[in-house]
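Structures incoming, each one as structure tokens.
Just so it is clear, none of the values below were taken in a lab; they were calculated from the coordinates. This one's a predicted model, so the numbers in the text were calculated from it and none came from an experiment. Cβ atoms are built from the backbone, for glycine too; each structure is taken alone.
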Structure P
Amino acid sequence: MQYIILDLEWNTAYSNLLGHFVNEIIEFGAVKLNKNFEITEDFSSFVKPQIEKKLRNRVKNLTNISNADVADAEPFEVVCKDFTDWVGDLENTVLLSWGDMDIRVLIDNCKYFFADNPHIPFVKYYVDLQAYFMAESDLSKGQQISLANAASLINVNPEEFSLHRALDDSELASVCFKRVYKKDTFEKAIVTCDDEFYTRLLFKPYIVSDINDKLIDKTQFCCKCIECGEMADQLTDWKFSNSSFHANFICRDCNKRYRVNVQFKKNYSQLNIKKNVIVIKKEKENARS
């Protein structure tokens, strides 16, 4: 089994064809590791921009990649084929990246340049290295640790690497990978890049705004008094604004008024519900009346 750690840099380009911005890849960088986590080969290539030929100033400042660097490079289609050839045996290769953003950007670029086909030609088995590192380091999922901070956490100086350059970032990621690798947990983290994999990544989470949508759990449309725990009476109809449904309630025993906000967000495999109950202070009520 070989491990390939890929890192990409991209330019935010406006596509007239699509009518929105696309993260167009401008650099590939990767290292190939053997079973002992030794780097056996590396891959580094600029990519010629085709959607927008000029790089954003922010991108140039962040990466130190200039317009001259990418002007004479091969286009995405050619670099993608070269990288696929370099990867070699897909059946015995696990591709890793720091977070799944690189994979999402690859999917967008494949869709754009390969006739709306989102499938990445050089990956069959994949691991989100950022998520794996965080799990092995007992870090909260909400922290989303950066590669530089991860390196510091394992006492590696990230300044020894040129951050935000594809090859250096992949080399630094390989150091982090080696430090936290455990055979049993890593094998469980490997994802097969089948149709469901692409469906999941391409799914766009959305806020449910129709109160009659079958996803709506109407048992959430209630309010318990914070003081006595009894059910409060609803004063206003449920209305949708600012990404949530809201209505006012009153507990007549405690003479407490509440505003209840409920948000329903549909992700690929679940519906996330956020609900909060806010006490309406009397002075606010008086100001309205």
Structure Q
Amino acid sequence: MTAFSPSESSESTPRLLAFANLIRLFNQTGTLLLLFPTLWSLVLASQGLPSLKLLIIFVIGSFLMRSAGVIMNDLADRSYDGRVERTRHRPLVSGQLRPKHAMGFLLILLFSATGLLWFLNPLTWALSPIALFLAGLYPFCKRFLHIPQLILGVAFGWGGVMAWAAVRNELEPGTWLLFAATICWAIVYDTIYAVQDREDDKKIGVKSSAILFGSYTWLGVGFATCSMLFFLSVAGKISNLGAEYSVGLILIALLMAYQIVLLRSEITSQRAFMLFKQHCWIGAIVLVGIFLGT
């Protein structure tokens, strides 16, 4: 048997790093933003005590599907990404990986995610093709939809719908209230995220809510925030959640008021990204509020 030479090992390292960068392995903010609404539903549907099996399945599933989603996005946008400052170094644009490499990795991730379904009930199986359809649809929405963030919210919220189905084996009003809240939340944080690329996106000709709202971005984000808090409040009311949950919503309202004030002025790309990342704390506050309020 021939051992690998040092040169072969050194050649494989950049390829592995390129695959890691392809799925944003070193930046898991997107995974958390997908995972939190799933955990909201899982914890609320379980009345505060979800099974360890379901927790493991949905945590792993969120990582796999977010990773698959960004690969789909990069495959769809590789002709655009080279013209945007923030994305021009991505592996498919820079030539570190070829589309066939990305497609192969994508199939592995999707196959792995499908394997998790064997541990869930038939209703969750039936809902899963919609999740795949939404993940594949979203990357193309910026070509024709002025608020593509809406479809992102539907895609991320669908994880919560599947989580509720996995616990209760039925879909109830609470499911759809959390789903609606997730859609509004995605419009909030992804509009802020899109501020980073607003000028480049205008030149390319793709659409985003940051372009649509323009100087009224703060108002669009404010309306989506109020809608999110409304749906979360109603979900808490019909589920008889305690005062801890209400305190959490008040904290979120204060944090979002701070962000909206900042958005009334021009902000840098770095500040927009910082505000975007703060939404992981918002997702965590809702989750803790649900857990303590049950």
Structure R
Amino acid sequence: MAGTDDDAVAAGDDDALYVLTAVLLTPANFPSVLGDDYPEACAALGLAPLADGYGIVLGQDGDGARWTVVVDDVSLVAVAIASWDCGMEYDLSPDEDSVVAALPGWPLAVAVAAPGVPAPHDPAPEVSGLPPLSPPDTTVWGPAQRRLGADEIALQWSTWREQIDDSAFTGQNGANAAAAAEAAESGSDEGGIRSGIRRVLAEARAYVESPPPLGRVRSSFAPGDARTLRADGPGWSMVARTDDIAFVLLDDEPGEVLPVGRGEELPGLLESLDKIAVRPN
């Protein structure tokens, strides 16, 4: 979804924004680093959770300062992203009437910079009047990092799946019962990990009975007839394929990726979650 140096375009006047990349902020597709659900992600940018969502444009001004421009022309931004993903050039120049907010800084890490202007930096406080947005610190572990980890698993599903030996899964919930018993005997933290997995599954089941905030459960394309499911909650994220296993990440387990086998319960849970999930238009 990111452009390259060659993709940077100018809006065309002294206040030009050199566009580097863009993302969507919609109920079905939002930067999960901003929150566990769509309303929370909007609140992180001071926005109302409109049903149609927003387009988020990240760029630099003529002085090189970082700016996040929010527009309500979602389709324009979606076309630009699709074009860039296909390796095509697209001049993303939102109309001024579509601009909802211009926020200093970037909430996401951007690896490219506009040519011919100073290096990316935050605008001076007297210019912006607001504290600058900044991407999360990847050297620590917390909710934002946990959600970024889940994003990576969803993008690289095959790589993560190849590391899992299905013979390790036993028990009703698909957790490794032998490992849990051994952990209980030794007093190790594995017991806490298995307890965390049970909590995640229980909270995910509760979503089926009482729908969570919009965007807590999302469904996207997967090969074959499957869907990729993403569910988030207080302190946890889950990524799953409806025809396969799930991976869980916990705030309480820094950097750990916990596989959950299909067992007897997971298939039905995933099917139910897919029915209530938000899907891209």
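Where is mean projected area of the Cα convex hull in nm², for residues 132-251 alone largest, in which of P, Q, R?
When mean projected area of the Cα convex hull in nm², for residues 132-251 alone is calculated for P, Q, R, structure P comes out on top.
One of P, Q, R was used to compute log10 I(q)/I(0) by the Debye sum over Cα atoms at q = 0.14, 0.18, 0.19 Å⁻¹, for residues 44-115 alone, and the result was -0.55, -0.73, -0.77. Which label is that?
Going through each structure in turn, the value belongs to Q.
Given a computed value of 12.9 for mean count of other Cβ atoms within 10 Å over residues 68-75, which structure among P, Q, R does it belong to? Please report the intermediate quantities before stating the final value.
Details: P: 12.9; Q: 22.2; R: 18.2.
For mean count of other Cβ atoms within 10 Å over residues 68-75, the value 12.9 is produced by structure P.
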